[in-house]
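Multiple structures are listed underneath, in structure tokens.
Any read-out appearing in this document is the output of simple, stated calculations on the displayed coordinates, not a laboratory observation. Since the structure is predicted, the reported quantities are computational estimates derived from the model, not experimental observations.
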Structure 1
Amino acid sequence: MGITAESWADDVQSGVLTGYVCTDRQSIIGYCFGENASGEVVVLAHLPAYENRGIGALLLSLVVQHLGSAGHRRLFLGCAADPTTRSHGFYRHLGWVPTGILDSRGAEVLEFFPASSGTA
């Protein structure tokens, strides 16, 4: 898919992506990044050993707040369409709604409307 450490670093440095990283004892344990221009949440991940601690929800909420304050009225992301995956229920539990659309990778597109958004 062309995703490399260098491409991510370039996108973060240039301001294409904004995100948040969670650490434990100076080790990265999770992160979430969103694309500033489109309002897409492009990645949310954390180590399995840190599941069920609220880290994913916190990281996602920080990105949602950032993108909402940047003026996005609608945010979106691609999520596994398989209801047996953890992400399927996770996003829905947090208020993300299916659009009925699959992206080019077969992921289901979910959308979210932040409570406080600016003018974009």
Structure 2
Amino acid sequence: MSLGDAIMRAASLAGIVTLALVTLGCGQLFTRRPEGERLYRSRCASCHGIDGRGNTPQWMGDPYADLTDDTWRYGGDPPSIENTIRDGIFAKMPSNKDLTPKQLEELGNYVLSLGGKSSGEP
């Protein structure tokens, strides 16, 4: 094998290894978000913000828009949060009656997680 062939072979091998590492790394870049987070991002984040703090132009200053504190208009327990998500709040928040009970549970759990709580905490 000539020096040129050896260099080409090494370059090809380096390219294959690089491609494999990039492909494996992309799995971490494009992880699938949990259902509750996906629902939150598509239905709630425009008003409550991605971080849940309510710092959006239309709701900044409204204490109930901040989902990270413990201030709740209709209760901060999982059933109350799920009811609020499903029924909405007149003139403030649209209803989400099209969500399944499982989706409501997932979204409610995600909302609780924004404040650092799990669905089992008081």
Structure 3
Amino acid sequence: MSARILLVEDNATNRYLATYLLEQHGYAVSHAADGQQALAAAVRERPDVILMDIQMPNMDGYEATRLLKAQATLRDVPVIALTSYAMAGDRERALSSGFAGYIEKPISTDTFAAEVQRHLKP
């Protein structure tokens, strides 16, 4: 059974590329365009991992992750920050806010799937 990944990304081009790369490695990918949609999709789909953009309309990735982690049924699902925030301290802020990992955009087509794989339970 392939891992189920919820990709939370408001940019269609970024969403397309990430989906393409993940599907090429056998993952099943579903989508949400903002934090509110991510909450509903996570409850409905119970993904194995969530890739979360930080800067989105309606609800940013920090708030969405906080709300996801507050739910007992989703607390153990790894949420990986997928973000263009790359200033000093951004990685540390994400990790201290409950994210299990941090991937900078633009993503590397060579290493992206492997970076996601590290957060999947065997």
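Out of 1, 2, 3, which structure matches -10500 when helix-only ellipticity at 222 nm (-39500 (n - 2.57) for each DSSP H run of 4 or more, over all residues; to 500) is calculated? Working shown, then result.
Working: 1: -8500; 2: -16500; 3: -10500.
Here the read-out was taken from 3.
Could you figure out which one of 1, 2, 3 the value 12.9, 38 for Rg and Dmax of the Cα atoms in Å was computed from? Don't skip to the end; give the middle numbers.
Details: 1: 14.2, 41; 2: 23.1, 78; 3: 12.9, 38.
Structure of origin is 3.
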